[in-house]
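Q: Read through the structures below before going on.
Just so it is clear, none of the values below were taken in a lab; they were calculated from the coordinates. Note that this is a predicted model, so its numbers are computed, not measured. Cβ atoms are built from the backbone, for glycine too; each structure is taken alone.
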Structure I
């Protein structure tokens, strides 16, 4: 079923704009019809299209398992083969309520009552296909037989309207495409995604773990900490050429600060609070207000601007347990955050610098397909329409001058200002939002920030919020899946494993390991009394970039048989050649040049 988009977020569904979404929306209807035929007592919640598919929430006294999905699919195919038309009808609200009460569909009745009470709707539409009637805005395909290819994927739990106080329903996920070939490709990517799942690889590669004592909060193991810190180091290395200064700010601040910034009124439900000395404090969910204190700590002149302050502060945001997911949705994380204070006429230059930094970074990590969005004012926001007009116009001008395509994302800006968002496409053709540039005229106003201009008068600076990777945790999760756990040499927690063939080669191998470690490289030795076949397989499973094997011949010649991860063949190289190769690969700027 589809609803008016102005409904509360827990009931609203996206409008259908594409042919494939129309097919998916129709397929959700067919799935509900099939479930009702199999279990007539089923009560239905909502069934929207989502990215790459659809779902339907069902209240059912039968506990569904993956084994039920083929049974539902078989029933769906029978309905599709029957090929009945989708017939749209309009009903006055009282008539619709009475109809769905008679059908014993209380969730539909609640939705209609919400439309009546909150949207002042006087009528709603339904779609009927054969004997099955569903509350729905549409559109649908003309006939059930117009659904060419579909697959049911999984089952999960979901609270009605997203609240733990409401009944827990069973959510059945599926997908549909315009051709069987497209569906087959998607299913192949899904299987690949299971292999690349960062939660699975994180455990196999000993990178991180989660524990109930700290829900949705990762514990990074030594190897995971290497990757984490290398990501931080990479961003820090950008601060010199892009002229940033790093600051460190407190994690817990008085609630009065968050009321002044607007976070208390607009973000309170995602914040953690505590009380100390009879004063209420909040754990910071964002760094931005704290940076204003550094700016205001001394009198500023136009000569001081732009002032670029970077802050790797740890943030805490309450996320419902139902939406947390590995590293990609956590409750505590570090953001590669920065805030640029500048004059109005410096806005364009500063935003272009940030965009350059962001695109350069994505090139390094081989995210070649980057989508850009301009996210405009949300309904819940602070500041005057005049300030929002000015901020949105400034971002449009920068984007128009870039010569790159971008899309408008209406209503998705931060509550304090519009933003430019960057989505990267990974190896599995999925898009993830990471970087962002946000323009803010409101916080400088709220915190009474100023600088002395050329005419000796006090002026208000503009604040640019910026993140390149975004959440380090989230980016790390995305990257693990993008590279399938096979990290580039400069980022890998173990860069090479040296394998002596016999005990008599141990000293030779250890001496070279010592030399490599002296150059700051992360090297292991596998001198166990095991077969070479086992050692080779384990090095491949660990996804270590290089294996270096030495026997009598290599030891006598001062060489190693070097094998790159994923290659079948080895290449014999001298120690000096290996040193030169590793030093080149370990240099991040060189990696950028290589593209």
Structure II
């Protein structure tokens, strides 16, 4: 800690500051401050004016020049899962606290001390930050790995903004009561607050000079990492080299950037970085919605969030009684969160943007209405067939079925058989050809379908559809999405099947095919599943139909995954696996094709 910089900066900002105020601000003794004043006076950095106030001299201003802050880098790429459902619509840093967006409050504080070079690393809902470019002349950097990696990768993608500069490292979702930014900084530091009792935060050890000597996760009555950090250009030079090495190592995907700092301290090879102790109630890192509610009463009962308002209305309780909220899913199709009211847990499902193109919610509601008397679905308390919002009971004691457990699969197939034989009818059907052409159209509206042999495989699928149609197969109400993850297994042996979004009239064997490909079964394992379902060996026709449906369903979901990738949602190897089902199923039924046919056709 360069105390001379601290003193000169404080006097420059407030010439009438007293030695006692300096001591309180720096966590130093009055005697130490008195000695520091004499030292800086002797060096010609400050002098005492006729009115008794301290003044920074020209020599002092020259001394401060290397310590001038160049800018700030905001981390704002993450999702903020502990703030659902608010963050389903708004990035955490753009949430309002005391009537002001958290990131805007910090930007204004930076501007107040003359810092204008501000960069924000964005990812989740990146478009929401665009207005800041015009309002505050900030720069945006996109982190393409925001969904799969932690803040180490965020800093990596913004490393050029730190090189050769003195920079603040800020979280968009911090809230500082008083402006703790300055035009000059006295060295690299990490903000810290005192945590009484046991804590799971990252705890700091430091010496008499304020230098951080170690970081440990968890501690007791400790000073912890909390709030902003500041990197000098010298510190960044070493830190960024180490960070780049970490980024390239497997297994570091979920590392916070502070892990690099922690390891540097243990190696004792880092440039000095100090603790910057803050007073109580100065820095806030809201961990969850409950903390925010305690701080800002607006969030008690008027969060301006549609999902919380709906839950409040359905259960006839104020929003403050909706507690223990946590994210269950944040996909492109649906977003779901778990919540508790009066000791009972529920799930609220929110349709994702663009879902209306993919799923007919009125048809989904019709299915739930038709099967409700069977007691085989989750207990639905609210369903809006127009918006797709659904609230259902959460089963804490249930588990998902295991596709590798033969007893589980036997029970699932018995469940499907009984369901198919229940004689339930709805007015809509699941037409594979219609769905394939629909998803194909969506893909082509965004770009070319990336499979090299797509046109050949497409012809194969059309042939399979023609063969199925000629068989004039029976139609029942089928679930369509009979993924083992949708079968809930209860300790008493009971089963429920959830998520009936795609359910419609279809061939019952289509459910077996879907379950098979979702479980990544080969065709022989799928025939075993069919045997469990039928209670006997499948006929040649039934095996033909199952193979064809596995091929067609795999082809359909590969198109679905391609479309999702155009929207920015990546499914890894799933896309290829599904496409392979299409090709392998066709070849199994009609014999091997010349490998060149696929590319030359």
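Q: Work out percent of Cα pairs over 48 Å apart for each of structures I, II, then name the structure with the largest result.
A: II
Q: Okay, next question. Figure out for me which of the structures I, II the number 18.4, 44 belongs to, where Rg and Dmax of the Cα atoms in Å, for residues 398-461 alone was derived from the coordinates.
A: Computing Rg and Dmax of the Cα atoms in Å, for residues 398-461 alone on every structure in I, II gives 18.4, 44 only for II.
Q: Another one. If you rank structures I, II by FRET efficiency 1/(1 + (r/R0)^6) of positions 342 and 422 (r between Cβ atoms, R0 = 41 Å, to 0.05), which sits at the top with the largest value?
A: Going through I, II one by one, FRET efficiency 1/(1 + (r/R0)^6) of positions 342 and 422 (r between Cβ atoms, R0 = 41 Å, to 0.05) is largest in I.
Q: Using distance in nm of label points 7 Å out along Cα→Cβ at positions 414 and 574, single out the structure from I, II with the greatest value.
A: Looking at the calculated values, the largest one is I.
Q: Quick check: 15.9 is what I get for mean count of other Cβ atoms within 10 Å over residues 310-317, calculated from one of I, II. Which structure matches?
A: The structure behind it is II.
Q: Among the shown structures I, II, from which was the value 4.8 of distance in nm of label points 7 Å out along Cα→Cβ at positions 110 and 206 calculated?
A: I
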